[in-house]
Structure I
């Protein structure tokens, strides 16, 4: 049997640890276990956790968990504000340098793979958004429905359309906007050079992936029910009560929030009966949307040949992983003040 350290594919000059995986795969628990053993700080790689007031539906780390180890890029935006992959790449690079100056190891934890791509590979030089064109596209979607616009996209950019769900309003709208601005398919921009420079970080990739998809599906359903029990609908009701938010904002497109928003459209003046058909349909839709997100995350992860696959449905995974990482993290943490 190979020694534990031989099980990992570790770059000789790695500079940061990445713990990636689909939603509900157990990333938070493992990152907290790492923090108990080594001097680390966690950088969240999650496009939902950046928003304040969106705690339950995003499964944001609790106050106790955040007190156990420094967490970064949580609660840094109001839900009415934008935050994108380029913002993340800049913030993460600054944070990693500061963490190393404090003599600690940066650990990037999350499942927003576009953020990882922006950080390590850079971003393609896409045209800026045009509010007038976007408004016209949204008006057309209101009249025809997003599936109809998805069909339009398939006729001009089949590569992009093939990877998008027929109701993925944000991404379908952006792809059509790029076409109208440039006459080029969105997919044609990829790999044509970067507007933002990729960081010089060299990550040690750990990817949490289940052997059995049913295991992940069960955890997703269980977690969604826990969120509901903890007051997820009340959280969304408070966001609605502000009066300045709407479900097409990037923050409210997060899985579960859009579905909850539409449910509360039907019960704006009172409690939602948990035995109503609307509530049961909302629950099914929220779980299904989360499963679809997990599927997209796994598809993207499996395109990364450099990742170390960790079967997240394996018993005692955390203990096994800590054992495998120990020789690498011990030496890295001793030298964590080095410059990159």
Structure II
């Protein structure tokens, strides 16, 4: 049966927030914003090997929102133009434009500042997220209800792995992707003519607790990096089958500071443990049969080890975190999404309120 978080304790405030962190709301320092998410649902959970589709991830006939789609040319970007020296376009083609998919739930009220969920590899799991929004924004159960967040699914720049545009965007240890989303994608959504015609007063919250990011594989690593490097912009993270391994371009400038890429989060430099705790709420997952290095000596390419170590580091540091290990499943296995994504969304958003 799908996991259920029916009771949430609101007894403790979220730890690890300095006064500066509380005031750092994406440039909005006019008032304090606090959350009391409790601890129910935190920690490690093992699921499988049998799986079921959560009914909240299906079409249950509830009111539907609006879907939009448009494209952004890479050549028009100031951040990801598709011409970085790390790329090898002859071997790994770069897109000339990327698609942006937007879903605005029926529960969103025009003129209000909406929370958002940015998902990588768009449209990816957008259909499941859309159903969760349709069903859970109107839930009668206050402990199983989602805020009316706008989902923005962003297509990657093309291909995969080292020397690719997708690899550059997702596997690089920097704030570049967070800046790209914040400075280029979000304004494009707000200024899209079709969206503005349907929602003339559309707005996005500048509260980083109202901004979540989600991905799988390298998209999962990207979700963590967006929040890690820019917690002033994004603070809720969902990473399935996260590529917390060494997949950063060997000739990337970031190699000088983070030589093993996302492996540095939990091993080698142990960034999660050795850095000051950041105001983040983090979901991670790994599958039993997730990717592993062919050479057992190359441990920094072992997804399962990386997933376990990442979760252990987050727990040890005292983060608000949830970790799922799924038995009998593979990399970015759809069965895991179909069973857990509604619960994951409820957990990661619990405690949020419009400020």
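We did not get these values from a lab; they are worked out from the coordinates using the rules stated. None of these values were measured; they are calculated from a predicted model. Cβ atoms are built from the backbone, for glycine too; each structure is taken alone.
Quick check: -6500 is what I get for helix-only ellipticity at 222 nm (-39500 (n - 2.57) for each DSSP H run of 4 or more, over all residues; to 500), calculated from one of I, II. Which structure matches?
Only structure II yields this read-out.
Taking Rg and Dmax of the Cα atoms in Å, for residues 164-227 alone from the coordinates of each of I, II, which one would give 18.7, 46? Before the final figure, lay out the partial values.
Working: I: 18.7, 46; II: 13.5, 38.
Source structure: I.
Work out which structure the value 4.5 belongs to, where distance in nm of label points 7 Å out along Cα→Cβ at positions 60 and 268 was derived from one of I, II.
Details: I: 2.6; II: 4.5.
For distance in nm of label points 7 Å out along Cα→Cβ at positions 60 and 268, the value 4.5 is produced by structure II.
Starting from the value 0.1: which structure in I, II was distance in nm of label points 7 Å out along Cα→Cβ at positions 116 and 204 calculated from? Mind showing how you got there, number by number?
Working: I: 1.6; II: 0.1.
Source structure for this number: II.
Can you spot which of I, II the value 3.1 was calculated from, given it is distance in nm of label points 7 Å out along Cα→Cβ at positions 244 and 292?
On the way: I: 3.1; II: 1.8.
For distance in nm of label points 7 Å out along Cα→Cβ at positions 244 and 292, the value 3.1 is produced by structure I.
Comparing volume of the Cα convex hull per residue in Å³ across I, II, which structure shows the greatest value? Mind showing how you got there, number by number?
Details: I: 149; II: 131.
Once volume of the Cα convex hull per residue in Å³ is worked out for each structure, I has the highest.
Quick one: relative contact order in percent (Cα under 8 Å, 6 or more apart) came out at 29 when computed from one of I, II, so which one is it? Could the numbers behind the result be given before it?
Values: I: 29; II: 21.
Working through the options, I get structure I.
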